[in-house]
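A short reminder: the numbers here are calculations on the coordinates, not readings from a lab. It should be emphasised that the depicted structure is a prediction, and the values quoted were computed from it without experimental measurement. Cβ atoms are built from the backbone, for glycine too; each structure is taken alone.
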Structure I
Amino acid sequence: MNTMRAVLLDKVTGAEDIALSECPVPEVRPGWVLVRIKAFGLNHSEKLLRLHEIQADYIQKPVIPGIECVGEIADPSDSGLKTGQKVAALMGGMGRSFNGSYAEYALLPRRIVFTVDTDLPWETAAAVPETWFTAWGSLFECLHLDKKDTLLIRGATCALGYAAIQIAKALGVHVTATTHRTEKLPLLSEADEAVLDNGMLAGTVHGVTKALDLIGPRSLKDTLFSMEKGGIVCQTGLLGGVYTLNGFDPIKDIPNGVFLTGFFSNYPSQKDMDAVFSFLNEKKILPAYGKVFDFDHIKDAVYAQDHGTVNGKIIVSTGE
């Protein structure tokens, strides 16, 4: 094939304006590989790009969005990979610094393309790369999660929250998960406790030794004061729509003996991907996701993302 279908963005683009365009299949070059995309997940990061960041001068337009995918090597170039090999790709500038995954093919730098050992269907595997890598890094690299812990997941009714619950429960960790919507409490049934979050948890939750805050700066101070002494808070998500902590005073706003860290998911490695997929295989876990759309209906997938009509990860299958 000399041409492929892809979503091309050159301006602020709501779901109603998402469309597939014909464009050339990228030509390989040294240090890059051509991936035939089988499926990809939608992410909040791409929504921010579509609705805001696309206006920035550092985004070369038009750009194909999408920060992750699973698929097969179509042309390995000089990478040492093999044609047809199963891979996952994510982050490292994907969908911003260079074209991403909302396409049938993607030309990607070798450093962000990782072999995967899995028998999961493509649609299920597509729920893994960015979401599970971020959950994995947050829980283990940052929180040093142990089966004796009590884990608080704040803002848990998102793809990352569900993945964190699955990982923690597979280890036997006690999980308290929160949502600010009463109607979404049943979605947290895999957690040990589902808590309605009114923005003030300090004094209402007890025994928390580790916390994954997916809401962000809006709730972070309260999360810090919800911890037991010696506890660790990892701030990973930004679901609260507040991106910085103005006037943050580390001396007063971090309780004595509580630790604050954060996970930045821009630097995945083969070791990380091996660990995640080995864990899935060993624990016989099927990664949770919300709904699969075929590529012809990517506009509907993006609409579902923008309007919050799907609970959990939205997956798009190219049907290749």
Structure II
Amino acid sequence: MNNPSIPASDRAASGEQFVLRRADACAIVASLAAGLRHYDRGGVELVESYGTDVVAPGAAGLTLAPFANRVDGGQWELDGTIQQLNITEVARNNAIHGLLRDTGYTALESSGHHVLLEATIFPQHGYPFLARHQVRYELTETGELRVEQTLINDSPRSAPFVLGAHPYFRIGDTAPEEITITVDAQTRIPATDRMIPTGAAPVDGIYDLRRGRLLGEVIMDTAFTDLAFSGPSGGTAGDDGVARHTLTAPDGRNVSLWHDHTVSYVHVYITDNFPGRPLAVAMEPMTGPANAFNSGDGLKWLEPGATFTMRWGIDSELG
């Protein structure tokens, strides 16, 4: 188990730490990128934790705005003018994971079981808009985790965006190769070797996760859409229902990423290159896929003064 403790100094590399406790749950949120640094139920770790003075491995737990995933070459066109974002994935020549991953958020509210954080996106080359990204984490009375990410457009013109988050999941010390992943999606988003989407295709073969597959059988870095929503949700995320993507241990214990209809895509990243783990899996809720600023797929535009909120969370059955 990684040590989630807070150092004596408040000058941690991951920023200010907010410890939330309720029922049997503990979540630790870092102000850097409003990241989920730790979450457990009854001592069973449900996300990949990392230390306070560690750069989040593989972007673990970070929230992403005003774009998630990648922008091809960091370029997109606005009113006939090419916009150039910083290249932050040098090996593939892409902009990746938004503009706030190295930004410290400020707490607007906090209590023993919730925190509301905010950071400003200032106008800059590649994104000439002024906006705020707010992230609210809350532990429910039963210890489940709810997250709301809200974008507020303070610009005098409409602003494009995709919101996302990058949590990695686990079930305590269960060997990851023995865990089954289930994602009820009908469509996958094929991509180039630079991870830029090339269209859409029905799920098939290793990409068909509807009946579950062992993590040890698949390595993938793939977005899915046409997700199955169940409803009503009984108050978990409103009356429109939620989609759930689940990891299940051999003993039946499970953890799920859930989200409402504000999220149309989930990106599944199963890797054998996560520090200290033979396998790790991220299930990433996103309002649009990679390169949406160019393809327009899932891209949303926010009017001046308007807000948009995406809702997701983590629930579990640990028996």
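Here helix-only ellipticity at 222 nm (-39500 (n - 2.57) for each DSSP H run of 4 or more, over all residues; to 500) was derived from just one of the structures I, II, and that gives 0; the source is II.
When distance in nm of label points 7 Å out along Cα→Cβ at positions 39 and 111 is calculated for each of the structures I, II, which structure yields the highest value?
Details: I: 3.0; II: 1.9.
By distance in nm of label points 7 Å out along Cα→Cβ at positions 39 and 111, the leading structure of I, II is I.
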